[in-house]
Structures are given as structure tokens and as C-alpha cells.
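Read-outs: derived from the displayed coordinates by stated rules, not from any lab. All values reported here derive from a predicted model rather than from experimental measurement. Cβ atoms are built from the backbone, for glycine too; each structure is taken alone.
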Structure I
Amino acid sequence: MELPRSIRVRQYFEATNPVDLRKTLDVEFAKLRDKIQPGDRIAVGVGSRGITHLAEIVAAVLDQLRSIGAKPFIIPAMGSHGGATPQGQRDVLARYGITEESMKAPIRDSLEVRQVGVSTDQIPAYCSTEALAADGILLINRIKPHTDFFGTLGSGLIKMCVIGLGKRTGATAMHLAAIQLGYERVIRGLANVVIQNAPVLGGIAIIENQFHDTARILVVPKQEMETAENDLLIEARSLMPMLPFEDIDLLIVDQIGKNISGAGMDPNVINRSIHGYSSLPMRGDRTSPFIRRIFVRGLTTETHGNAIGIGMADATTKRLVLATDHEATNINALTSLTPQSAKIPLTFETDREAIEKMLASLPLSNSCNARIVRILDTLSVAEMEISESLWSENRTNVNLTAIDELRAIEFDADGNLAAQLTS
């Protein structure tokens, strides 16, 4: 099949002011210092998301606690991720540079939980026994739109109270109730129980910009946690990196993983649901971006073989399937009650074969006119490769700049795309 030429482009995003993490946290910690006494054991909850500067932020938080005279330790606050095993979750943290040696703090990785009450909907709320044994709990998480639902609550500190502190048991209880009563209602109800019945001090909220760099970091005390995320979510949503195209025939994604999104690749970016999607190539009244086919090439190293989200793709490679830890993927999909997101799509030996077969599955009169976009992952859309026809349609877009020349799509001797894109 003859394929269209492509060109590398850069999408313009307005820059945010740089953040001095340690100086900012030194100021922000004034909100908590009178709540912590010398000698207090403080559990610092750290999740599995690929937050930029995460190790630096965790280290700075630990230093703030030590400066007060507290004795901090780290707990993995990540539900069922890492294969829902203590060692698996410890390995996830290590991938981000968070180890006992680097942080000079112990990691308590037990998945044991205790019920701390029930919500107004009579749903049991669970919390880590390690966290409950501490004198205080401080959570660290990024605020961003959730991958499973829309509303005034996203992924952040409130959700971490329920799923992160609740481990696999709490995550399962939340998801079972959420599919009946709604995610935001259930998460808020359960978080309220945990905040009131566990020694939660508050959290460190992080907002990232379109280049997934830190745009803002602040301390949210316990009494503000239920409401603070409303405004923070609006700010985070305005800074989300999005694809600037209305209509795409084929989206090529170099990598997916838990460090990219809880769903592997962000449904907010690809406009597909973790619970399934329509493969009809006719757009109808579907919203933008309308993507007819998605081809995922590989997994990130940091995802440890967890291929959750691959079920939102139409095609993948044999090498991705071989790199998949099916047990970890299955545990994640079953805990979140999203079996569709773990289904293996059509699998091909080479990238070229996958691209050709996906284009052949569309009603295109000429494959050279296909609208193709290639990105590194759904966090990285500042630079991308687009096909000639898509560039012709968007040449006047002031937010897009060509940084290369039109050229044939390059494959190596094995039939795979010559080089992975960079962030």
C-alpha cells in the first residue's frame, strides 16, 4: 500500500511560570506545621502516576516533615496497581526513583486494610492499616480530569483517600458501588468517611501544564480537601494537552502505560471510553476528536507490563502482547470493573502491516489522503507527526508550526517505524 508523506509539527501552548518546588513547599507548609508535633510518625502516600519531578517533590515533603521533627515514612497509595502485591508496588515507586535509600525513609508496603466506617450510601470505607497506625497522613497527587467519569471531581487527593489508602479492597468496593450510583457520588461519600476517621492531615496537590511540567504545587489542609479540588480541576482541565484536530483516520500511539494515565492512554485525549467504543467509521454526531482507528505500538517501561487501556485500541503489535504482564493487567481491569480496557485488539508482526491493515479497514478512496497522526503518548502532544493531507487542512492554524519537511514515512529493515517520537 502506498502511504502518505508525513511532517513533524509542534503545537503551541502558552507557557506557565516555572515553579521552585522547595521554596514553594517551604511557604505552603505553614498551613500544616502547627498540626504536626516533633516525634509524630507521618505516613506519606505516593501513587503510581508518572508525575514529573515526583521523586524531587516526595524528597522535599519528607525534608519539610523532618524539619518539624517528625518521623515520615512512605506508603504506596495506588489501589491494585503493581499487580496488587507489596513488592510490585514497591517496584512501581522505584521506577520513579523513590526507594528507601534515595528518600532516606522507610517504605511500608503492606496491602492490609481496616474498615473505618460506611458512607451515607452504606458503602464500606477502608484505609491502610499502616496509615491508620501513623499520627498523621499526608497524600501527594496530581489533579487532573478523571479517565472514567466527568464532573466537579477528577483524579487527585480525594480519590487517593478512597482508592490509594483503600488499597485493592477499597478500590474494589468503590468501583462496585460506582457503577450503580455514580463515581463522583461514591468517591466523595467514601472520602468523607476516611477523612473523618483516619488521621488525615491533608495533601500536596500538583497541577501540570501541557508539557507535563509542574505548573503549580500547593498544600491542601484536611478541612479544605472536600472543596479545594473543584477549582483546581478547572485549572488542570484548561492546561490539558489535547489533539488539535477534528477528524483523524488513524492515530498511532508509540506507548501506553500506567505512568501515562490510569487508563493507559487518556480517554480525554483520544475521545474513547474505557467501557467500550464504536468502531463505525462514520462520524455521525460524535464529538471531536473523532478518531476512526487507533494503533498502539508498545508499553512504557514504567508500567511493568500492565497493558490496561490496550482495549481502547484497534490494533497493536506482537511485541506489545509479548511484553504484557497479563496477570497485572487482569487484576487492574477486574478491580476497576473495566474488562473492555484489557482486551487485546488485532495483533500484527510489524508496524507497517498494522498501519496498512487499519487504513484498508476504512472507506478511503486513496490511502495517500489518509489523515494520520502519530504521538509518543497521550501526555505528549506538543510534538507529533501528521500526514500531508492533515497538514494541508491545518496549515493556517496559528498554533501549529512545521519543524521538519514532508517526507515518506520511514520504516526500518524489520518493517517498524524507524524511531520513537520524543516528548
Structure II
Amino acid sequence: MYDLAIVNGKVWIDQAFHRTNIYVLGGKIAALSAARFDASETINATNQFVIPGIIDPHVHFALGSKDRVSVDDFDSGTLAGAHGGVTTIIDFLDPASNVEELTLAYAKRQQEAKGAHVDYRFHATIKRPSGSLEDFVFKMEQLGLTTLKLFTTYSDSGRRTDDDAIKTLLKLTTRHPFKLLAHIENDQMIDLNPNLTYQLLPWARPPLSESEEAIKLAGYVQETGGTLYMVHLSSGDTLEKLITRYPDIINQRFYIESCPHYFTFTQDALSKSDGYLYTMAPPLRSLKEQNKLKEQIDDIHCIGTDHCSYNIAQKHRQLIDQIPLGIGGIEHSFVMMHSLFGDKVIDKMTANVADIHGLPSKGKIKLGLDADFAIFENRPPYSIRSSHTRADNDLYLGMRVTTKLMRTILRGKTIVSDDCFLGSEGQYVKGVIISG
């Protein structure tokens, strides 16, 4: 007898929906069949769609220090995610310059992640490297870390990695089983004038700073034969330039991630009375750039939320350098993106993420993989009314969508049903490089 049966639903397999039943045993997908078998629990998914659990590859829980700590931690952040069909998240270790700092950062984040309600793993993060880069990568391997994030900006806070180190790391990706991630903005083009107000954020961090730096790094990828994953691309202009200049490597060795907020808000939101809540880096862009981004959605490989939520009191400032930059959104990411683009976003939030970030037991509905599922219905347009973030604001409330999340299942156990959290305990998942 199986532990769980999901019957009568349309199931996402190999980029299409199929009529089949799913059977789960021991937290794994044990059978896919039109036949009916006995199970301890049966879920009737008539008129519903069953997809793999959403994987959010880019979150920041409990990020920062003092009064700038992001509000959602691994408890509340993963609870909100579970309400949005998210079954796995990838957070970041604190930036480290050498092996010793990396080891400490790993231990610290493991402790902070206790209490997560969905499965989780980490990206290593490097800043202003001071030791052997290959030794750093060896330590990552020992810790089971298969992704490494760097910054091409934030020299003012000591987080920037210079071009020579980036090239060295790209070369190391050809010899070691890890992928390099990059926050890409041209450091010299960012205006750090402390008197700039938040309404000027798109000009202080202009789209050209993103596109020129992205083109430069794509050139490094081509030169070194390495692999790079660009996090949170914000501008359709950047994407267009990358595709024009480097069509042979885009989403082959230079992978592109973007975020739901770049598809749903524009820089005009900064003119609202609560415009300070719409601040993040890179910032929101013009409607023209957003439209261009939407037109090129097929060339976005992964969707990550960059979830980094703050309370109103933390963000209610006038000057950019006084505002912690970040926005929430993990709970609404799938319903927003699916309402905008339909089924084409499913793999961008499941299979593609699992492949790129080395999660071979996640991301697909396939025999032997983890029984992680999100079950949704298509609905007439309705407004988002519920929010489970710990922050006292949620910019997606009231937005109109046509996708309704009905149930989230983690390793064969329902953890959210009809907006009710039933309890769960996430597990740490080590990464394994399986593609590219």
C-alpha cells in the first residue's frame, strides 16, 4: 500500500500536463499510473494542476545587522513560502574572504536555519578574497556547497570581487564541481551620494550599470570557458544586449535569473506616498524596460524572489543610504508569475532551478524523486488577500491574479491546505552539480 495517492489531476511531466495519478511511498514518488491503487491517504485533484514543489533559489532570511536585519527568518520566511507552493529555498552564507571565514559562516547559517518549514540549502558568498581561491573552492566542496556568489559592486562595504579574481573563479568552474553566481552592477557607475532620495534610486543605480557589467562578464565567460549565473536581472535592455552580443552562451554557460517584482512593478512606484517600500538593488525599471523584459520571458532561465523583507519603520526614510534595500514576495511568486505568463514559468521555478543549482532529487515529477508538489487551480481574476510574512507590509496584497494555490506537499506530507498551515520540518539538502 502506498502512503499517498494524488488522483484525477493534471500532472506536469516533461513540460506538459498529463492525466495520471501519483503514488508516494517513503517521501518519494513511487509510481505514476492511470490505474488506481490503495493508499493510506488519497487526494482528489479533480480540476486541479499538480506541479513540482517550487524552488526559490534566492532568498535572504535574517539578513543584516542591528536595526537592518530583514524581518523574515527561516521560520516565518519558509512559512510564507509554503503558503505559495515553495518546498525548497536556497539562502546565502555571510560573505567570506577566506577559508576560515567561510567555515564560520557555514556553521552560523546552519544554526540560524533551524526551524525552517521547507527544505533548504545555501550558496557560499565571497567578498574581497584574501587567500587562495582554489583553497576556498576546496573548502566549499568539503562543506557540500556547490554554488558561490560574488558581487561586482559594494566596494564601499568591502564586498566587491575584482575582475582578476572573477576570471580566476570562472576558470575554476571548469575544474571543480561548482557554479559561480554574480550580483552584476558596474561599481563605478553607481552614485553613492548620501544626499540622494529614494526616488532617485533608478538613476543612482542606472540600467546601464547592469547591462555594461553583464556584457563584460559574459565576455569573461566566453574567454575562460567558465559558467556564470546572473542573479536578479532587472532590465529588459540588459537581456536584449546579452542575447544580441552572446547568443551562443546565454543559458548555456551564462544563465539568467530574474525576480517577480521586476515584472509586476515599475520605477513609477517610487513616486507613491509609500515609495520607500519599493526599494531594492538593482532597482525597479521603467515601463518600457519592463515590457521588453516581459517580451523576452522565454530567455529568463530561472525565477528567484530575492526575498528580503523589512518593516515600514525600518524603510520609512528619505535618503537611499538610510534605507535597507529589499522586498518580500516568496509567498506570491508563483501565483503572480503564472498569472502573467502561464505554464511557461513552471520549469523556470522548478526543473531549471534544480538543474542549475544541483538539486537532483527536486524539481521534477519523476520516479524516485522527492514527493514535493504544489497543487493549484486556474480561477477568474481575484485579489490576493492573505499574507504570512512577518513584515508589516506586503506589496502584493490587492493585486489581481488568476492562479490559486490549493495545497503544498513536502516529501509526501501536506504542509499547507486551503491556506491552512499543518506543520512541517524542513531538511538541509546538500547540492550536487548535475548539468552544465
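Across the set I, II, mean count of other Cβ atoms within 10 Å over residues 49-56 reaches its highest value in structure II.
Computing distance in nm of label points 7 Å out along Cα→Cβ at positions 137 and 225 gives 0.6 for which of I, II? Label of the source structure: I.
Could you tell me which structure in I, II was used to calculate Cα extents along the principal axes in Å as 64, 50, 43? Among I, II, the structure yielding 64, 50, 43 for Cα extents along the principal axes in Å is II. To which of I, II does the computed value 26, 19, 14 (Cα extents along the principal axes in Å, for residues 217-256 alone) belong? Value 26, 19, 14 for Cα extents along the principal axes in Å, for residues 217-256 alone corresponds to II out of I, II.
Can you say which of I, II returns 24, 19, 15 when semi-axes √(5λ) of the Cα gyration tensor in Å, for residues 233-392 alone is computed? It was calculated from structure I. Ranked by distance in nm of label points 7 Å out along Cα→Cβ at positions 97 and 129, structures I, II are topped by I, which has the highest value.
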